[in-house]
Structure 1
Amino acid sequence: MKDNKTKRVSVRFTPEQYDSVCIRAQTAGLETATYIRAAAMRHKVTVVPGLNEMTHELKMIGRNINQLAVLAHAGKVRIASFDETVEKLGLLYAAVRSLAEQESS
């Protein structure tokens, strides 16, 4: 469910402050307003380097599996090998686990 954001707050920054906020938001993979809102609400903003790339790879794998399922239902594919997919998922899992361990240290 989408939040009903009806209140607006105007904030002024020096050019240096604005650049710093924008860089931090971009580093966190967030829109500037989302980053400011999270910081204002004292939420912990955690930056996970490489997470966007891993998420993209995971989406691509899911898309490929979905395409195979559609072809299988249409009778165009009878046997599919998922060896490479399982290998990539294992690498992604290991990378995410490594990032989580770094975050908890």
Structure 2
Amino acid sequence: MLGDRGLADAVLENSRTAPIPDREKALLAYVERVNGGSFALRREEVDVVRAAGWSDEAIYDAVSVCALFNFYNRWCDGSGVRPMTAEDYAASGKRLAAHGYLPPPPPR
């Protein structure tokens, strides 16, 4: 979270008590519901996220990311793909922070 490992750890431990803005807490709480009980979601839960200042597009993006991670986790579990080491995740995070998801430019 913008170079603050302690903040990232606090969010991962408990996003409801982490020192982040209330609007982010609302979105993360909604994503948690999508992750563990999407079949029981109600319009009122989406309305809470909207009232916190998130657009429908942002909510859609958050739900899509959550769904894709669920898909990839199930795919990895089912196909035997093993997770990366903590060091590999750290290196990948640094690369993504520096360069994003775009591929490197072709050599000249």
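For structures 1, 2, calculate distance in nm of label points 7 Å out along Cα→Cβ at positions 39 and 71 and state which one comes out highest. Mind dumping the intermediate values first?
Working: 1: 4.7; 2: 2.1.
When distance in nm of label points 7 Å out along Cα→Cβ at positions 39 and 71 is calculated for 1, 2, structure 1 comes out on top.
Using mean count of other Cβ atoms within 10 Å over residues 23-30, single out the structure from 1, 2 with the greatest value.
Numbers: 1: 14.9; 2: 17.5.
Once mean count of other Cβ atoms within 10 Å over residues 23-30 is worked out for each structure, 2 has the highest.
Taking FRET efficiency 1/(1 + (r/R0)^6) of positions 15 and 79 (r between Cβ atoms, R0 = 30 Å, to 0.05) for each of 1, 2, which is largest? Before the final figure, lay out the partial values.
Values: 1: 0.00; 2: 0.50.
Of structures 1, 2, the maximum of FRET efficiency 1/(1 + (r/R0)^6) of positions 15 and 79 (r between Cβ atoms, R0 = 30 Å, to 0.05) occurs in 2.
Which structure, out of 1, 2, was P(r) over Cα pairs in 5 Å bins from 0, in percent calculated from, if the result is 2, 9, 13, 14, 13, 12, 11, 9, 7, 5, 3, 1, 0?
Values: 1: 2, 9, 13, 14, 13, 12, 11, 9, 7, 5, 3, 1, 0; 2: 2, 10, 14, 18, 21, 17, 10, 5, 2, 1, 0.
The correct label is 1.
For the read-out distance in nm of label points 7 Å out along Cα→Cβ at positions 47 and 87, a value of 3.4 was computed from one structure; give its label from 1, 2.
On the way: 1: 3.4; 2: 5.3.
Of the options listed, only 1 reproduces it.
One of 1, 2 was used to compute distance in nm of label points 7 Å out along Cα→Cβ at positions 31 and 63, and the answer was 2.2. Which one was it?
Working: 1: 2.2; 2: 1.5.
Computing distance in nm of label points 7 Å out along Cα→Cβ at positions 31 and 63 on every structure in 1, 2 gives 2.2 only for 1.
Between structures 1, 2, where is FRET efficiency 1/(1 + (r/R0)^6) of positions 7 and 55 (r between Cβ atoms, R0 = 25 Å, to 0.05) highest? Display every interim value, and only then the final one.
On the way: 1: 0.20; 2: 0.55.
Evaluating FRET efficiency 1/(1 + (r/R0)^6) of positions 7 and 55 (r between Cβ atoms, R0 = 25 Å, to 0.05) on every structure, the highest lands on 2.
Throughout, read-outs are computed from the coordinates displayed, never taken from laboratory work. Please read all numbers here as calculations on a predicted model, not as lab measurements. Cβ atoms are built from the backbone, for glycine too; each structure is taken alone.
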